[in-house]
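**Q** The next part holds the structures, each set out as structure tokens.
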Structure 1
Amino acid sequence: MQHEITKPHPLLDGDGNLIEAGWCRAPILAYNREAIRFPREEIREWDYYFAGNDRYGLGFSTASVGSLHRLSVNFMDFQNNIQANDTAFCTPEESVLRSPPTSDGPLHFSWNGAESRYLRNGGETRLKVVFPNLLDGETLDADLRLEMPGGDTTVVVIPFGDAPGMFYYNHKVNCIRVSGGFTLGGLHYDFDGRDAYSVMD
């Protein structure tokens, strides 16, 4: 993908095909899932964040994966070599999840006590995640603030071979400073924005 996309335009044409493949420095393409010419259950959309430092890491993935909506949570304790991960999932009919058309919109998932809220307001993103029974029956409760960096980000637009209408569209942001914290059972930890970073996928 050596081609740089520099002019804003829709991601897909009227037939659901990519207008332009390549990469760009910002999400300048207008994504409209209604323009996709595949059944809804074949569309995969997700918002993933990792936040951490050399002591703890948290990974959150809120996604619509065809016939299921889900929240996946990963907790990592690097000092004690402890990891816990789990997923809450439900059918679209049971879900409150409505994925935004861009990576700047809000997102909310709630099911069976597991909840994620991604609140994005210009230069700050707030992640609020609750997940019961994650580790030894204890609930993870996280409230993080991400200071989005200025400058270029990474956007890629890739067709799937010669298959018309199939594509991969992704926006990544690295080196996001993190503050806020989490509790898990008797553990409470606050990230210091000087040594904790996040990535958005």
Structure 2
Amino acid sequence: MSSKQILMIVGDFGEDYEIMVPFQALQAVGHDVHAVCPEKDGGETVKTAIHDFRGDQTYLEERGHDFELTHGFDGVNPTDYDALVVPGGRAPEYLRGYDAVLDAVRHFFDAEKPVATLCHGPQILAAAGVLDGYEMTSYPAVRPEVEAAGCTWVDEVTTDGDLVTAQAWPDHPEWLAQFLDLLGTQIEHGSVATAAGD
């Protein structure tokens, strides 16, 4: 039995639930999650945004929490991690401008490690050029970007190979369940076990 080392790349005005919920849920079952942001150190914070769905043409955005980073981005070596989480929100539109972020994302795909992303997070994956041939989903407004990057877009939580995707935080239960399956996580009396051979 062993926990996984999971990297989470976040930034200012990432979606609150899409950062907070997986960060806490993955730790709750025994995994070690390192939350990092370019140009920030461990102990510093990013501001989150809450995206709510109230029947309008798009989401309503409100100020969320201050989320504390666990590590500095500059000290991250992607080879040290077993999996990657890329939350959505507003942050991906500018995080995709950092070459180091794109290089980190490419490592997880090249090494065939589990990757979980949702909402606007796939904007980073599209910029990294790793989506060609995948079946996946995203926030519907991001569909043109991911399709232009070579994927087939579907309207549901989807796992294709080592990539699990969802449209937004209401998908958390199914999205996290599919990601835990990719990680080989088995929950037994509050502890984590990994599938045979891990």
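**Q** Tell me which of 1, 2 gives 0 when you compute helix-only ellipticity at 222 nm (-39500 (n - 2.57) for each DSSP H run of 4 or more, over all residues; to 500).
**A** 1
**Q** If FRET efficiency 1/(1 + (r/R0)^6) of positions 129 and 161 (r between Cβ atoms, R0 = 35 Å, to 0.05) comes out at 0.45 when worked out from the coordinates, which of 1, 2 was used?
**A** Working: 1: 0.45; 2: 1.00.
So the calculation was done on 1.
**Q** So if we calculate Kirkwood radius over Cα pairs in Å for every structure here (1, 2), which label has the highest result? All intermediate terms of the calculation are to be shown ahead of the outcome.
**A** Values: 1: 18.1; 2: 16.6.
Biggest value here belongs to 1.
**Q** Additional query: When you work out mean count of other Cβ atoms within 10 Å over residues 49-56 for each of the structures 1, 2, which one comes out largest?
**A** When mean count of other Cβ atoms within 10 Å over residues 49-56 is calculated for 1, 2, structure 1 comes out on top.
Values in this text are rule-based calculations from the coordinates and carry no lab data. Given the structure is predicted, the values throughout are model-derived calculations rather than measurements. Cβ atoms are built from the backbone, for glycine too; each structure is taken alone.
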